[in-house]
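**Student:** Presented below are the structures under discussion, each in the form of structure tokens.
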Structure I
Amino acid sequence: MTKISVRRAGELDVPALTQIRNDAHAKKVAHGDYAWGKEGDGFSERWVRNNVSQREVYLVEQDGTSVGTFLLDLHDDSHWGPQEPIAVYVHGLCVRNGFNGRGLGSFMLDWCAEIVSTLNRRLVRLDCAAHNQKLCAYYESLGFYRVGLYPEPEPGGYVWSLYEKLAR
């Protein structure tokens, strides 16, 4: 039987997290989504280490293998603007190559929904590049609703689809 677990990531997880993030980055680039940078940019261990030390980064393991990651935030004023404390924001949802299509993304978002209820909040929110139709369709297939768009103000900036889902 497959065992999937989620835990807060630490310093020793940085190499695995870097690989997972770079796997997801390559997949985004293959779909013309440069929200995380252009081809070859990727994520350095230094960037991941800083992220782990400053934010709530989680590691997903399947039978002892690091297979996914995401981070949780209680605020996202940059895309959503000031909000009442009713949501948890999910960022950087990633799955390692070879583990796509196994329901790990759905598992991670369901896990986040459980956390939402423990924090006395009711929504799970996330965003993605609006032109990445495959990713938008994926989130919509999981019951997320597009509730708005956020256009970055700088010239050539991205337009982000803002998604939310009731936690329960």
Structure II
Amino acid sequence: MSVRVPYVPTPLGVARKMLEIAGAGPDDIVYDLGCGDGRILILAVKEFGVKKAVGVEIREELVREAREKVAREGLQDRIEVIQGDMFDVDISEATVVTLFLLTSVNDELAPKLERELKPGTRIVSHEFQITGWKPAVAATIYDNSTSHNIYLYVIGSHRWNKG
């Protein structure tokens, strides 16, 4: 297992907008790849009412922190935090996937996303695009006067050239 991305938490306002753009709701299962302290998982369950949220995090100390936060919120029945490499975890049940990774890691992850996710699954990335994929939505939002880019991709219509 290797760490491919530095830990930089997604600001809550940005996380909220990511889930809003993805249309997260009660029928969704959200996977946050590189979930850090679990903030997106908790937000998805508490504010968007998703039926289940799963985080994958490679760093042991962040897994422990995320699990403690989930327990404090009493959400263990709807949130699971997996310690492991996102490239090794089955994500096929996801209907929404959130990312705050580097473009190079997104590109490395793209074949797995295409292979495991069903058509219609929404992938929302904070700041970094997936090369060669066409975003259904590309938005810039401001959080404390800092701009943040959000890209939404939908499996099945995510390619520039069909065929």
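Coordinate-derived values only; no laboratory data. Keep in mind that what you see is a predicted model, and the values were worked out from it rather than measured. Cβ atoms are built from the backbone, for glycine too; each structure is taken alone.
**Student:** Consider the structures I, II: one of them gives 1.4 for distance in nm of label points 7 Å out along Cα→Cβ at positions 103 and 143 as calculated from the coordinates. Say which. Numbers along the way, then the final one.
**Tutor:** Details: I: 1.4; II: 2.1.
Traced to structure I.
**Student:** Something else now. Here mean count of other Cβ atoms within 10 Å over residues 79-86 has been calculated and equals 11.8, so which of I, II was it run on? Walk me through the numbers before you get to the answer.
**Tutor:** Numbers: I: 11.8; II: 18.9.
Structure of origin is I.
**Student:** Quick check: 27, 57, 16, 0 is what I get for P(r) over Cα pairs in 10 Å bins from 0, in percent, for residues 23-86 alone, calculated from one of I, II. Which structure matches?
**Tutor:** Clearly, the read-out refers to II.
**Student:** log10 I(q)/I(0) by the Debye sum over Cα atoms at q = 0.10, 0.12, 0.13 Å⁻¹ was computed and gave -0.36, -0.53, -0.63; which structure, I, II, did it come from? Mind dumping the intermediate values first?
**Tutor:** Numbers: I: -0.36, -0.53, -0.63; II: -0.32, -0.46, -0.55.
The read-out comes from structure I.
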